[in-house]
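Each in structure tokens, the structures are laid out below.
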Structure 1
Amino acid sequence: MRVLWATILVILLATFSAPMRLLGAPPTIIQQPVSLIITQGNTAMFSVVADGDAPLHYNWRLNAASIPGGTNDVYIVTNAQVSQAGFYDVVITNLSGSVTSALAFLTVRGDPGTIRNPVGAKAAVGEGIEFDVEPSGTPPFTYQWLFNGAAIAGATNQVLTLTNLSLQQSGSYAAIVSNARGSATSGSANLAVSTNPPRRLTVFAPEINATNASQVSLGIELAANGQENSVAFSLKYDPAILQNPGFEVSFVNASANVDTSRTGEGLVGVSVTLPPGTRYPRSTILLGQLLFDLS
């Protein structure tokens, strides 16, 4: 009996003296990725040094969105473009947990260009007009406006304002946009100045459609000079809020054409035309309703 108890005691001692299995170590970051400033077309390399039980898995992200193929401790951006600038980080995981690195910002100094070019217009003698341009690339930017290819003295702002127009100001307008990387010339906009009596387009305040709350309408009113057979205009808007522009004609016998080729830039063009040989009366008339869907 004493031998049996001795045997049981030896087995118990052997069992409890065996080393206990510890849980695996979750990942920790020893060296964080750092912010970088590079020139467009060059290469940027982000890296991280981590510790923890293998295997470690890496998921690089740009502005919190996973980057396909970014699954190593080093992430390389080749031929970097301005669109690739932003906040980079990496999520590291293993069987025991995960850790997210600090954010590292990539600045890409890009060549200048234009996202939105000036838009052509018609005006009467004595009226005023504005042209503007939206640059792309790395700020700060400088501007020089051109008239028929020649620099306009003092016209060095993003917006060109012309007042008290004369016939001699009819022509082509464009802007040179410059930054530290160089210069680029915008597309041109043609201004036609006429001696017809001034006319005016009025855009009414937006109204929510009574039968469709997801649609908004803007009334377009024309103060006609009695010479127009066709009226064309463009309207800038925020494409993040308003989408799918359309036009409902209100004036009898008129037809409308809607140019949606630049809606991605928040620009829609509309022309409203009467049958051949007819003119808008010299009065204030409602052309129609410009319609948008609310996003």
Structure 2
Amino acid sequence: MKYVKGILKIIGILLIPTLFQAGVSLLYTFFSAFMASIHASATGNELDMATLVENIQGSVLANLALMVMIANLMVIFVFLLVELANKRKFTQTYQLKKFKGQQVPFVLAITVCGFIFSLAFSTVANLGSSDVDTMNSLQSLVTGNFFMSFLSVGIVAPIAEEFIFRGAIFRNLKRLSPIKVAIVIQAVIFSAYHMNIIQAVPTLILGLNAGFVLYYTGSMWAPIIIHMGNNLLSVILSNTLPMDWDISMPVAWVLLIVAPIALVICHLKFNRIRTIEPQPIVAGEVASDPMMIDQDEA
């Protein structure tokens, strides 16, 4: 029964961002259709359905970053309300605390190595050609309005997704399994959540790096930094490099070999200086809960 309740709770957590994303998208679609019909009436032009659909799709792609930001802000707000309603400190529940200065270089190194690994894999696998529509949507997220992409994809989305996956979901998984198993499971869920083959491996790598870094530091700020760094690199490079720029295949293969080796070395060294302390006891939970087990015992 414990596992059934845990799984249902995780599904419920995943429904929150899914419903917000779908709701915002649906509302914007209706708004675009409404504005198009008003414009057609004002100009006396006949509203062609094919043209209407094409215009709505173009408008949605152009404002995708804005919609993503609104949905993620709503998610953060709901999470804050839940903690407020339960009279718990949000910063304590989500481990928003400082981590050691000597751990900072490892956080940054894992951010860069993980990004290079993902970039090399995407180049070698060339999955973008297998799903053009998804690729166009992803490109519109990072290559539209730079300020909006920077804020939405680079700042707000990483914070919201870390609260969801390395926060709420990971916390519940630790009640059901050993901590390292929970890290792997949350990374798989994080990858599946994005629901496209293009991002499957890059998000899996990001989820594993973020999960283990949270384990090493005991601070949510570390995975937030990694997630922000990954997304900001994507936004900045997509807006500064030429559209036809790409990594040559020989270089991509070399990076695909070197980057994971560098990642493993970083993780092994990071693990040696990890923060070992009991997990914070949240109001309403007891120290005997598996979530509260010391990291060395997990």
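Read the figures in this text as sums done on the coordinates, not as results from a lab. All figures in this text were calculated on a predicted structure; none of them were measured in a lab. Cβ atoms are built from the backbone, for glycine too; each structure is taken alone.
Going by distance in nm of label points 7 Å out along Cα→Cβ at positions 159 and 175, which of structures 1, 2 comes out largest? Before the final figure, lay out the partial values.
Details: 1: 1.1; 2: 2.7.
For this comparison of distance in nm of label points 7 Å out along Cα→Cβ at positions 159 and 175, the top structure is 2.
A value of -2000 was derived for helix-only ellipticity at 222 nm (-39500 (n - 2.57) for each DSSP H run of 4 or more, over all residues; to 500); which structure in 1, 2 was it taken from?
1
Given 13 as the derived value for relative contact order in percent (Cα under 8 Å, 6 or more apart), which of the supplied structures 1, 2 does it correspond to? Could the numbers behind the result be given before it?
Values: 1: 13; 2: 25.
Only structure 1 yields this read-out.
Rg and Dmax of the Cα atoms in Å was computed and gave 32.9, 126; which structure, 1, 2, did it come from?
1
Once Rg/Rh (Cα atoms, Kirkwood Rh), for residues 143-270 alone is calculated for all of 1, 2, which comes out largest?
Details: 1: 1.02; 2: 0.99.
Max of Rg/Rh (Cα atoms, Kirkwood Rh), for residues 143-270 alone: 1.
In terms of distance in nm of label points 7 Å out along Cα→Cβ at positions 167 and 231, which of structures 1, 2 is highest?
Going through 1, 2 one by one, distance in nm of label points 7 Å out along Cα→Cβ at positions 167 and 231 is largest in 1.
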